[in-house]
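The structures considered in this document are given below.
Computed from the coordinates by the stated procedures, all read-outs in this text should not be read as laboratory data. These numbers come from a predicted model, not from an experiment. Cβ atoms are built from the backbone, for glycine too; each structure is taken alone.
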Structure I
Amino acid sequence: MAEFSDKPGYAFNPGPPPEASAYFRNKGIRPSFSWEDVEPSEHATSFAVAKAMNIDVLETIQGALQQGLDEGIPYEQFARELKPRLQRLGWWGVKERLDPLGEARKVQLGSPRRLRTIYRANIRTARAVGQWDRIQRTKRALPYLVYLLGPSERHRPHHASKEGLVLPVDDPFWASWYPPNGWNCKCHVRQVTRREAEERGISDAPNVPMRDVFNKRTGEIKRIPSGIDVGWEKNPGLLRQRNMERFLAGKLNAADPTIARAAARDLASSWRVKRIAEGTAKGGVPIAMLPKELAEKLGSKSKVTLFSDATAAKQKDNHPELVPDDYLRLIDLLENGRVVTQGKNHIGFVGRDLDLPWIAVIKVTRDLSELYLQTLFRPGTNRYVNRFLKRGEVLRE
């Protein structure tokens, strides 16, 4: 007699989460001797394993993890197949290695315990980043997150105190307290509708106590939230987004001016600008190139003008009549408009229309590293335009 089974006679396997797979596949290689040598911002874009200084070893581990993520390979199979490969490369057991700080030490290389830690940390982080990407795409319909504990027998007090916390997706709390929040942390979040969030009870913004931690390898002291392990204090999804923005800005700054302006024009008409303007995406995106002489006037190290979610929020409050395509006007204003200083760190642009021309203001950050669009609008009266032009030094008629 055939054995009865309650399993369905078919299977549906949608494959690995594509965002998680892409995040891990796009990481570079970062040799390191200690986990304290690599900051969270570096982990967001680079693959690193403590005591793995050899590129072949790192690529071997990274490839096995990528396969595990893509094919859903369990830890036991991952470790069984990877161990002999690492042994052939000489990365197994306790061996003497030279610390880049100058001292030869006996250190633990590969071991079952280390492989388990490497597997869990990287798979969970990749899936968390993939989930964050999906959260950002769907937050209009599911605008809240619930903090939930995992299946551990014992929970860390700081983590247990967060169970059931309900906050908006874009609350600053998630910039640090987005799980996993430490080694072997199994906490997670669930995205919910406004109705479910209200039924559960939307939480007040929690107090996040901080603590100082000392990095004995660099001599630096940094502040991180209490209850989060060192190295896990930043949301890797947010870090990844910010790193991509900086990389793109750097490429535009270094490009031929004609190419950079064309690229900025394409970006200004992209879906990314539209989503930021609508309030459905976070971060910033290049939207125009400030002429070199004007960037130098502000003392800016960059010519790339960014459009951020913070500016978009203010624009929606102050100028709700604007639509995303209006931001394409900024390029013409920067290249052809009248220019007048608006204080030490701001510069204004006024269109050449005779009646109610468009106005824009660009600001440079305090460290002079970045430029941001502060505002873009069409004033209600020409009197306002005349007052605006008289506020500072005219740099271009």
Structure II
Amino acid sequence: MLALNPALFIPDSPTLSPTMLLRQASNGSYPPFNHARVHWFYFARNAVWNCIRALGLDGFEVLVPAYHHGVEIEALMHAGACPVFYRIDRNWQVDLDDVERRIGPRTRALYLIHYAGFPGPLRAMREIADRHSLYLIEDCALSLLSSDNGVQLGTVGDFSIFCLYKTLPVPNGGALLVNHPAPMRLPALPPPPMPSVVSHTASSLLKNMALRGGRAGRWTRSLVRSLSQGVVRASRVERVPTGTMHFNPEHVDLGISPLSLRVARSQDFDWIVARRRENYFALRDVLGDVAPPMFERLPNGVCPLFYPVLTERKPELFDQLRAAGIEAIDFWRDHHPACDSREFPDVAWLRDRVLEIPCHQDLDAKTLQRMAAVVKHVCGGRRSAA
């Protein structure tokens, strides 16, 4: 078992630095920021729910991938749609023949997920949707800032879903981009409770301190967290959590916070894409013999959300990396109960094996090198590919 390194803390997502609170916002050159017909939400799942409701898909079928988080399926079903699942293979590829076979008289939309920045078959799904007069919904929650051979993800589907806080250092934020020419009427939503925004912002600032401040920064974060938990409980602050596993209809009418939108718009998107790609390649070069990524290549334009490792030792490696200060993620271990996992053995195989290692823009070369050394040690010199 690897000994704990009190000076090592690698968060699973990028953190907020104090200077980011002072930057000026700009429109940016990536969707959804550079489009006029965009609606902002607290969660990406809220965008899913509002999209399904606005399209009047209550009682109709939406074809969705069997490889999914689950919360998007909950949002879709709560909005009244009926999910029909199609096959994804072990390389995150859509079985297009299976999609065609499952289209029925009550099918109204195709739902395509772009996994971890890697684009799905956009053109082929667009052709199928057009051939059958269906809507195409792009789920870019894991693929903000990614492109497919020069085509920005989120610009081909009739409607596209984005999550901001998975890729950017913001406390909340989701978006629905409307590319379809038909008008879509959605109400203006109120911002989330200010105490909740402040709580999430403070948490991100503390993570930044722990990441960059070494032993002292990590100790300070632990101390402040332990003290603040009692204060939060005593004051009964309404904290709307992000990153949860389930759709909560009580939060469906929450909009994005102005702070999130301003910080998001102030980011250097081109630099973020370049840094994430650089970190992915650096991890591949160091870990290739013990923990190679699912994909050796990064196609042009891909902004990787994380470094995906396939391993048959997923629970063991997850626990050891967490104990060592690396916030690895047990990526999409569970499926929504509406999906029969026995029908999709390749997806079950993925859920048992994909482990998420951070490669985000907060990790400079020195920090990445230290993290890679820990990952290599944890893997024990053995190749982790399944």
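Work out Kirkwood radius over Cα pairs in Å for each of structures I, II, then name the structure with the largest result.
Numbers: I: 24.4; II: 21.5.
Going through I, II one by one, Kirkwood radius over Cα pairs in Å is largest in I.
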| Ranked by relative contact order in percent (Cα under 8 Å, 6 or more apart), which of I, II sits at the highest value? | II
| said: Comparing I, II, where is distance in nm of label points 7 Å out along Cα→Cβ at positions 215 and 287 highest? | reply: I
| message | With mean count of other Cβ atoms within 10 Å over residues 207-214 coming out at 19.9, pick the structure among I, II it was computed from. | response | II
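Assign the value 14.6, calculated as mean count of other Cβ atoms within 10 Å over residues 295-302, to the correct structure from I, II.
That value comes from structure II.
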| message | By the measure FRET efficiency 1/(1 + (r/R0)^6) of positions 103 and 127 (r between Cβ atoms, R0 = 25 Å, to 0.05), tell me the structure among I, II with the highest figure. | response | II
| query | Hey, distance in nm of label points 7 Å out along Cα→Cβ at positions 135 and 167 derived from one of I, II reads 2.2; which structure? | reply | II
